[in-house]
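Down below are the structures I want you to see.
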Structure 1
Amino acid sequence: MLSQKKHPSLSWLLELCTYRKALFMPVFLILFMGRSAGAQETFTQPAKLITTFPFTMFTGGVILLRARLDNFADTLNFILDTGSGGISLDSMTCLRLNLTPKPSDRTILGIAGVRQVKFLYNETLRLPGLSVDSLNFHVNDYDILTSVYGEKIDGIIGYSFFTRYIVQINYDSLRISVYSRGAFRYPKGGYMLRPVIASLPIMSAVVADARRVENRFYFDTGAGLCSLLSTDFASDSALLDSRKKIFYTQAQGLGGKATMRLTTLRELKLGPFKFRKVPTYIFDDQYNVTSYPNLGGLIGNDILRRFNVILNYERRMIYLTPNSHYRELFDYSYTGLGIYWIDGEIRVGDIMKDSPAELAGLKEDDVVLAVGNNFSNNIQAYKNLLQNPGEKVKIIVKRNGELQQTYLKVKSIK
């Protein structure tokens, strides 16, 4: 988890190599070709709308869906994640539902190494108006995601779902529409990307700072950030302007923690769409989950939420239409503060050295009772209140049973 107040989802670090063999393709992977919308694909049957339902959007654009498993009455929370090579369920959710996963020889790779995973075979996911059967869920521990978002995360929906349907994500209305595969009429005013999809979509983009570099990146709706680059890619390409100040954060993933650097890119170009001064994380990818040198990293949902997105995995198409969020400012705030939802309380976790959080005197395990005048005990609300660079924010914490008040001055990474 990041020590900065806005925590990108690290589900992609947990999920990325579930189907590892499919991801490590040769260097000569064919790049997708982009084109403007116009001509429609020719199919025998038109795509038909199956269902539409709402979703919740977390900080950074991460999507939370509610669904049921098989015939269980409980409603579960799933993150919709193109950065997942399958579909998965939380280990504690399995325990609560008395489900027994079976061992397998498959592995997942995280920031601290590799481990084998268990599976639930031939299960059914029940979304509003749609039942998806014959799914094989791999099982992970998602306590980390629950602590980041302040809501129980029961699983992640990825490739196993996307490959069966055409999925339309509307960030204006906060609704998802699911269509059968077939001829689809795309709306005017958008742009068609043609990614390579080897369980995860891979697309070309241009990043520019000290110099301009084109490379391939994962298209990751499960990452609540703009972009993440591997240290090797940034170093070998001499991409970054060495004169810029770097801010240090910390991430926690499968089995351990890793330090990340936070900076901005002068420009990020995706198809015809250009974004300037883009917040970017630099990750020392010891286990090569970003598959360098084939790929440079990933583009996350704080970019992708600025479009209404249509995912058509069967035809290897991703269609982007700029939406009402397209020109929203990026979040340049920096606190060096990690807050996590733990046992019904919001607690201070990692505090970066010399950060605003350290200067404010905050300590690990402080219980956060209020940010500003907000006493809601809502971690998303507290993070939002820490997003204004230059603002001095009052924080009330409980430490060793006593109330303490301090003020944190939010820095800017620009």
Structure 2
Amino acid sequence: MLWGIIVGLALLMYLCYRGVSILIAAPIMALFVALTGGIPLYDAYATTFMQGAGGYFTSWFPTFFLGALFGKIMDDTGAAASVARWIVKLIGKQYAIIALVAATAILTYGGISLFVVVFAVYPIGAALFKEVDLPRRLLGGCIALGAFTFTMTAVPGTPQIQNIIPTKYFGTTPTAAPVLGIIATILIAGGGIWYMTWQANIARKNGEHFVPGPRDAEMMKRLEKEEGLPSPYTALIPMVLIIVLLNVVKLNIVISLTIGILLAALLLLPQLKATFLKTLNDGANGSLIAIMNTAIAVGFGSVVKAVPGFQQLVNVMSSLSLGNGALMDAISVNVLAGATGSASGGMSIALEALSKQLLATGVDPAVLHRIASVSSGGLDTLPHNGAVLTLLAVAGLTHKDSYKDIAVVSLVIPVATSFILVLLSTLGINF
């Protein structure tokens, strides 16, 4: 029944918001959906749920693993901090918000996993906001804008997995529909920076100041030690190489990341050799946490897809789209990304179920790719999203402190942008 799916999704979001791990909440809610949908509970869990989770794990583990490992090398060697600090100096502290968003965005576009980049940029952001005396609560929105939005889904050629998944279903490349991607980038980045600047001005008028968090002193003390940091130009080389290999040479993402990791290890060997084994272990462990959270969400979605009510949900989305394939693409990916709290997980479920139907509408596959990618980075950042929880934990912030800003820049603006892309594609801007 459709009501079982809706209640199950709502309860999943509520449980994750209340701090219950998705590893616990998703299987329980999957069984609830199976019970209300009239399918055997054991089969729903042992077969449907586990096959869905396992299939996602099998398909995408190398990308998660290599992305996390690359990010950890860049983090532990100080390469990410060196690049971020260089960008802040280049743009200027008077433009603190733009500088922090740009630093985060460049690291993410350079191939560092969004789950890892938070650890690298938060200390820099805290030091920057302390110097310009902006409240720490604004860091959440700025980092989310740089990491979870346009460089994750919109900028043509980004190596983030949310831009890679559609290539499997639509036969496209990571640079699909570059004009629409650039338009989306301008709308999301420009709208987000405008909003965060507006919030900063309001904070100053209200007399808000920077108040250090419990771990900020230690983080910023480490940041002050510039000895041993690699040159930002050296640090940028492996990041640029990954983008070139993926989009110019047209190598597979796994091969591109592998070559980038090997070059990073070679160039950053003086900084890496002291922590080499720990960096490898931490990167590997971090990748498991990230992919397991997503795979379990996909397992839940697989059970949803197996119950009779899912066809009702598809029919509802189809009727809302009025036969427009681009609109159905945006609606379905947004809805399922929000339901699972995962951009890559929700998009995988949507495209697995609907990609053939979407292609049959005659919409250019490149347009479907870009709309799906941008749509995946909207409703996914509801309060139970794993990346949001990681950001808040690292920054020592709460949902009450920062979620409003995070929601505006990484949910409201991207969702609106995804439907603007639908309108543009309908008007003939489809490249």
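The numbers here are math on the coordinates, done by the rules we state, and not lab data. Just so it is clear, the model here is predicted, and its values are computed rather than measured. Cβ atoms are built from the backbone, for glycine too; each structure is taken alone.
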### Task
Please state which of the structures 1, 2 yields 33, 26, 21 when semi-axes √(5λ) of the Cα gyration tensor in Å is computed from it.
1
### Task
Identify which of structures 1, 2 gives the largest calculated value of distance in nm of label points 7 Å out along Cα→Cβ at positions 59 and 347.
1
### Task
Assign the value 20, calculated as relative contact order in percent (Cα under 8 Å, 6 or more apart), to the correct structure from 1, 2.
1
### Query
Thinking of 1, 2, which structure, once mean count of other Cβ atoms within 10 Å over residues 67-74 is computed, gives back 27.5?
2
### Task
Work out the source of 0.40 here, i.e. which of 1, 2 gives that when FRET efficiency 1/(1 + (r/R0)^6) of positions 107 and 267 (r between Cβ atoms, R0 = 35 Å, to 0.05) is computed.
1
### Task
Tell me which of 1, 2 gives -24500 when you compute helix-only ellipticity at 222 nm (-39500 (n - 2.57) for each DSSP H run of 4 or more, over all residues; to 500).
2
